[in-house]
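The data blocks that follow each hold one structure.
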Structure 1
Amino acid sequence: MAGRHKIFDQELAMEKASELFRLKGYKSTSLEDLINVMQIQKGSFYNTFGSKKDLFLEIIKVYDNKSLNNFRKALNETDNPIELIKSIFLKLACDTPNKAINGCFAGNTIVELDCIDKELTNQAKLHLIQLEQIFIEQIELAKANNKVNPNLNSEFIGNYLLNLWNGLNISRRIYPASEELKKKVEFQLAVLN
């Protein structure tokens, strides 16, 4: 017997669920919360997503693909990838308080679930490891094109930038859209000059 056709936009439902998870976290988001925000029936939820954990895992994967692909595309389209990387960090420092409170989806997942669910945590860690690898690749390219000091240790700087990313996503919750935070980020990015 064939299943019933979906009568909802799965992508839109996942976006709504993603925003709810960002706002409340994984543990504090109930199935009832998800069904309400996604505007679907419980049966449709289970038939489409399986479980809350399966949905969350799928959201992490979609977020990974979308955000990392967009970042790679932007880097490939610019003449100066190092300046683009700097501008992304500075944009984070200047985000509105509403955006700043969200932090990094992958980072939030690791902090919340590291001791609770290794599968979800590992998927989030993979995202940040891939981000670090992009930083390393861009440092290598910049060194080859004489855009940064050729003596920089690309792996060290890539790890440094990932650490800055993680720290900034917490600091911007403390000091949202502050000139002081922007100055600190500019200081930390001077390593790329």
Structure 2
Amino acid sequence: MHLTELLYFITAFGDQAVVLPFAIAVAIVLAATSGRPTALAWCVALAASLGGSLIAKIIFISCGHLLPGLDIRSPSGHTTAAIAAYGGFATLWAKLARTRWTRAFFAAGAIASCSAIAASRILLHMHSAPEVLLGALIGLAAPIILYRTKPAASELRAEPTLLLLFMPLCLVFFLHGTALPIESKIDEISKALSALLGICS
């Protein structure tokens, strides 16, 4: 496998076509095993990061040229989605797992995978370093929210939850390679809003 092929393979794990079904599957597992408050916390955390990414993209696509020194036209959505979903997932494991090595394993896995996806966006010339950095900062909102959320102990049923959380991971590999052409739609929305509001022209 050539380096470029490897980079495309890695970056595909951050596509919305993979991340969104993964996030929904995790929410379903949490609702079924750990209670609705935990599932709600997951949904709010992911919505904060992904929604923040959408807003940032809409703003920078139309207005980024007004701040050329930042070198940001569109924050990296792949980086945001990867850190929010996989970093948030690792945070859940850290809360539910009973052994340190299990927590360390998933934390290290999340850091490595998210870093690889972020680096692939730069090496494939799909985003500048500042765009990836901003995407990463937005994505961190989800793990932070999940880390600070403390559900009641009665809600947590670690063993069945951890076992069933392997299912969303399997879904990631099943959907890998699929893609959603969402960037072009965001671009259209941003330019339409800019024209409608008469700003950043």
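Looking at relative contact order in percent (Cα under 8 Å, 6 or more apart), point out which structure of 1, 2 has the largest value. With respect to relative contact order in percent (Cα under 8 Å, 6 or more apart), the highest-scoring structure among 1, 2 is 2. Each of structures 1, 2 was scored by mean count of other Cβ atoms within 10 Å over residues 90-97; the highest score is held by 2. With P(r) over Cα pairs in 10 Å bins from 0, in percent coming out at 9, 34, 33, 17, 6, 1, pick the structure among 1, 2 it was computed from. So the calculation was done on 2. A value of 3.0 was derived for distance in nm of label points 7 Å out along Cα→Cβ at positions 18 and 178; which structure in 1, 2 was it taken from? The read-out was computed on structure 1.
Source structure of the calculated read-out (volume of the Cα convex hull per residue in Å³, for residues 42-129 alone, 127) within 1, 2: 1.
Only the coordinates and a few stated rules stand behind these numbers; no lab work does. Since this is a predicted model, take the numbers as computed values, not measurements. Cβ atoms are built from the backbone, for glycine too; each structure is taken alone.
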